[in-house]
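Novice: Heads up, there are several structures right after this.
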Structure I
Amino acid sequence: MKKQFLFYAAINGFMVVGFGAFGAHALESMLDDYSLDIWQTAVQYQMFHTVALLAVHWLVTEKFDTRLNKAGYAFIVGIILFSGSLYLLALTGMRWLGMVTPVGGLAFLAGWLMLAMHGMKGA
């Protein structure tokens, strides 16, 4: 249980570096500026929340709290829904994918709220 978030963070770190490089080099000549901006936003949010997963891993190893688990899983869901939908939108142009993105954003917010609640518990 304690190492699961480290695993997810490492896999996401690997993926985000690859996606960032792919966007900067391979997609540069294939996508318009709008789609490249969407891709870049997906990369940034995936990286921010990969770092958040590392923090959750570290905190879970210090002291278990169900809020930390909820935060970690919310970050994972957020990465999949927010960044995933943006990657697909950038590649396919299917605008309906934009309806999925805010759900991922809500998952990110839930993760940060759970993290804050964990912090208040210790205060």
Structure II
Amino acid sequence: MRILLAEDDKNISTIAKMTLENLGKHEVFHVDNGESALEKALSEKFDLILLDEMMPKMNGLKVCEEIKSRRPDHPPVIFLSAKSQSDDVEKFIQLGNGYIAKPFDPVTLCQKIEEILNGA
């Protein structure tokens, strides 16, 4: 799977990228801000977008809204966020396809993605 990983925290992005590439055998493209995420999502084809909510230049919710409005054939979007209030989680699920809380367990990251994509 071609995955766009939009995450500004260097440690989290490194762990996620290594996990997705090594355990999941996915092709991962990393960006560290919302503007770059939007640009890449609109100009290239991905099977999945993993999107941090709190990023510089544009937050993840706005990026997701823009992708959905400007690209009808957009891939699924899963939010990665440390925000865990019920209203935040509800926004992530309404706007995207799911939510994975940070910090996440690298060993189960690929499994969580599959569960969300398969509607589990």
Structure III
Amino acid sequence: MEILSTDLAPRAVGPYSQAIKSGGMIFCSGQIPIDPAVNAVTAVTVEDQTRQAITNLRHVLEAAGSGLDRVVKTTVFITDMDAFARVNAVYAELFGETKPARSCVQVARLPKGVMVEIEAIAEAGA
């Protein structure tokens, strides 16, 4: 087991790792839309928050030698299921032809009052 981290994604705000590599797989903790350059949430719309969360996830995966194209499963947490189509549009744009298995769950609250959090499991790089 290897603990993975990058300065290009938000630091862990609790007793967890950005990601763990184990058995050829990368297990990424949920990414919220914190802009790591300023360590704050700057995105206002659910689309921009989704874009930042996926960008953070991409940076964690790339630091692990993987990428969005190697993701096999995601879980998307949103605070308003009425925003599903808007989140989905950005998700589809950024994942492109990669279509990992996915769950999407509405939750009551997310850290820092954000609207979206995304976690992923990916294959490690070659």
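Novice: Computing relative contact order in percent (Cα under 8 Å, 6 or more apart) gives 32 for which of I, II, III? Mind showing how you got there, number by number?
Specialist: Values: I: 28; II: 24; III: 32.
It must be structure III, since only it matches.
Novice: When FRET efficiency 1/(1 + (r/R0)^6) of positions 13 and 101 (r between Cβ atoms, R0 = 25 Å, to 0.05) is calculated, the result is 0.95; to which of the structures I, II, III does this value belong?
Specialist: II
Novice: Tell me which of I, II, III gives 17.9 when you compute mean count of other Cβ atoms within 10 Å over residues 53-60.
Specialist: Going label by label, the one that fits is II.
Novice: Identify the structure, out of I, II, III, from whose coordinates semi-axes √(5λ) of the Cα gyration tensor in Å, for residues 45-92 alone was calculated to give 22, 11, 8.
Specialist: This figure was derived from III.
Novice: Then there's this: Which structure, out of I, II, III, was helix-only ellipticity at 222 nm (-39500 (n - 2.57) for each DSSP H run of 4 or more, over all residues; to 500) calculated from, if the result is -14000?
Specialist: On the way: I: -25500; II: -14000; III: -8000.
Checking each candidate, the match is II.
Novice: Quick check: 49, 26, 21 is what I get for Cα extents along the principal axes in Å, calculated from one of I, II, III. Which structure matches?
Specialist: Answer by label: I.
The numbers here are math on the coordinates, done by the rules we state, and not lab data. Note that the structure is a prediction, hence the values are computed from the model and not measured. Cβ atoms are built from the backbone, for glycine too; each structure is taken alone.
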